[in-house]
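Right after this note come the structures.
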Structure P
Amino acid sequence: MNVFCGISVGETMAGIMVINGGMLTTVQDEGRYGYQASGVQVSGVMDRTAALLANALVGNDELSEDAALLEATYLGPELEFGQDALAAVAGGMPDVQLGGMPVQPYRAIAVKAGQRLKVAAQKSGLRAYIAVSGGFATDRALGSRSTNLKLGLGGYHGRKLAAGDVLPVGAPGAYAAKALSGKAGLRKLPSSYVDAMAKRGIVSGADGGSSRQIRVILGPQEDYFSRQSIAAFAEAAYTVSNNSDRMGYRLQGPAVEKAKQQDLITDGIAFGSIQIPPDGQPIIMLADHQTTGGYPKLATVATVDLPLLAQSMPGDRLQFRLISVQEAQQLLRQQHEAMVEVINQMKEQAVLAVPGAVAKQFRLTINGEAFDVAIRQM
């Protein structure tokens, strides 16, 4: 059994108390798969990129690919920690405070027992993800800790967080335990990546305004629309309406006209499906989407750009660019490779940041050439 600073890896820790729940803060993980046939939505995090980074910053990537964390919409929570822990906040550009003092997002934060972490309003973007070492250890429902607000399932009693709630936390992994005892440095995202995260998908328009460019794949019911309607959809700018939530974004802009008027047999819906209702105003289905629907689906948002939707708020403009399935797959592979690279960079930087990390030095002679070799403790 590995023990660091009196903490046994794998045990359950004391809880974290919610002082203020913020606007809408819920426990989320990768989602609840395998139950859509029974009418249960997948749910899960809206911005998987930000959630993955937050978990990697505190070392949860070595515990599980599915460690639960908090998703905060615009105005985040204030939390009081019952034990020492690592925390990290990622997604958009949130205002973060520890003990009343500002701290940076996109980096691991060493929190002492009794300290309060506050995630205030977003400077850009809409959703922030708060990870703690060990993950939030709420009960699983149908294999997931994700909160489904509509069904009152999962998370913390199936609802958003409120003052007085106490969240159970799992024990930290090896990296977090070392970092808390000073045997490893604190991970942080390189500054160039922080800037990129805050500006993901934002492009400047000819009118001087900005919008998020969202790449989409036609289908599965593009045959319900004329070529002219599809072209107009791809050229137009749409605004995210106030009538939007985790279930879907209703857009406002040029109406998309159907070429076929016959009814569509109800079929399955995916995260990113773009439905066209009778009024022609597109609806993008999101993490809490219903499992089936009867409106024709003009296009589907490429998986690589789903996180961009998560950071779009009412009033933001969206523009769509049509791409092929092959291009969408290639973009997703490139994104995955980039994420692996940046996480590895964070890990290497944390090792090098430890004072006296060089444990031993050797001189090796190979084929008559001498080499000085330094071994660092990992």
Structure Q
Amino acid sequence: MLDEGQALLCSDRKYVYAVRGPPLVDISPFLKLMVEREASDLFFSPGAPVNIKIEGVTAPIGKNILPEGAIRELLPDLLNEHQIAEFDEEFELDTAFSIKDIGRFRINLFRQRGEEAMVIRQIKWQVPSLEELNLPKIVADLIMEPRGLIIIAGATGCGKSTTVASMIDYRNSNKTGHILTIEDPIEFLHNHKKSMVNQREIGLDTKSFSAALRRAVREAPDVIMIGEIRDADTMKQAITYADTGHLCIATLHATNSSQCFERITSFFPDTSRGQLLMELSLNLRAIVSQRLIKNVNGGRLPVTEVLLNEPLVKSLIRDDETYKLKDLLEKAQEGSDLHSFDNDIIRLFKKNAISMDDAIVHADEPDHLKLKIKLGGHGISSNADDIYAV
């Protein structure tokens, strides 16, 4: 728990009910604290203190309880009339907002037990570079491809949006063309550099993903970024863009490449499974799955699994044998662009970017990881001598 000095309370400003009048909530101090602490999320729920998440650990800010109705009072300061009306109709809303001299944030507003609640996520003003994220070089190579489908997979909060933004920025900085993004909401803001970047937000610039996607090709993009694949229609459009000679990059909620195929096929009826897998085998360029792991210097880093659609992978997809992909990735040679999570953990460990303890905790096969590090020999920091003591 953060102490009272960090609870953002003073004698004339408290987020508790006064004897008279409505609750007064000043959200700015919470957002400033979030930026200062490099926190990822703030949680506002009536009946509990405001909570903050820093490096994956959630803690309350002070002891004061957020009262009923407090979040409703905040809505006019965070949303426009259209967004409030949409929330009142749908009972949930995703959007982003900026506050001068503080930062940019994404908000998820929802109802629980008949009350408004929300989670606010910090969005960095500056898009981090691929090097700063410590991503493998193949990620930069992929975004420079002329065509194909690239899927960035991972669980909620694992940094997918940051990775995609970094990839878009890399292409924008190094190649001319037109990059079109369709997002819900827009998170990172891109400037025009070597490429022109047009960013469309659902509800603000277009009515729906499907409406934007149907017209995207007429906007002559070289790269199309789809914020998230959520259904069969979006998946079908992503494949079509790749098939018609565009580079399409999209995110998908899945923990690894094998689960990606399970998720994708679940969007469609079984009768179309064979045709779907054939189209994926022809148009998929890569699946980059990621998790976040603690950096020894503070903060967190993405650790990746990279599946490239090489000839053997192509045949496994086409023949509906994607269950064999895990073994294929595990057997990939060290240093190969195609690699498993455990192989990438070893890469980060050898760069002294992560600790042995965290390497073991995040490994899919901890015992095998220890053995691989032991046999790896050169280039490993001294704590590798203690791997069997972990």
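Read the figures in this text as sums done on the coordinates, not as results from a lab. Everything numeric in this text was worked out from a predicted model, so none of it was measured. Cβ atoms are built from the backbone, for glycine too; each structure is taken alone.
Side notes on the structure shown:
- At a computed -5500 (helix-only ellipticity at 222 nm (-39500 (n - 2.57) for each DSSP H run of 4 or more, over all residues; to 500)), which of P, Q: P
- For FRET efficiency 1/(1 + (r/R0)^6) of positions 54 and 294 (r between Cβ atoms, R0 = 41 Å, to 0.05) computed as 0.65, the structure of P, Q it came from: P
- Structures P, Q, by distance in nm of label points 7 Å out along Cα→Cβ at positions 46 and 310: label with the highest value: Q
- If relative contact order in percent (Cα under 8 Å, 6 or more apart) is computed and equals 11, the structure in P, Q: Q
- Entry that produces 22.9 once mean projected area of the Cα convex hull in nm² is calculated, selected from P, Q: P
- Identity of the structure behind 1.47 (criterion: Cα Rg over 2.2 N^0.38 Å, for residues 158-301 alone, calculated), options P, Q: P
- Answer label among P, Q for the case where FRET efficiency 1/(1 + (r/R0)^6) of positions 262 and 350 (r between Cβ atoms, R0 = 30 Å, to 0.05), calculated from the coordinates, equals 0.40: Q
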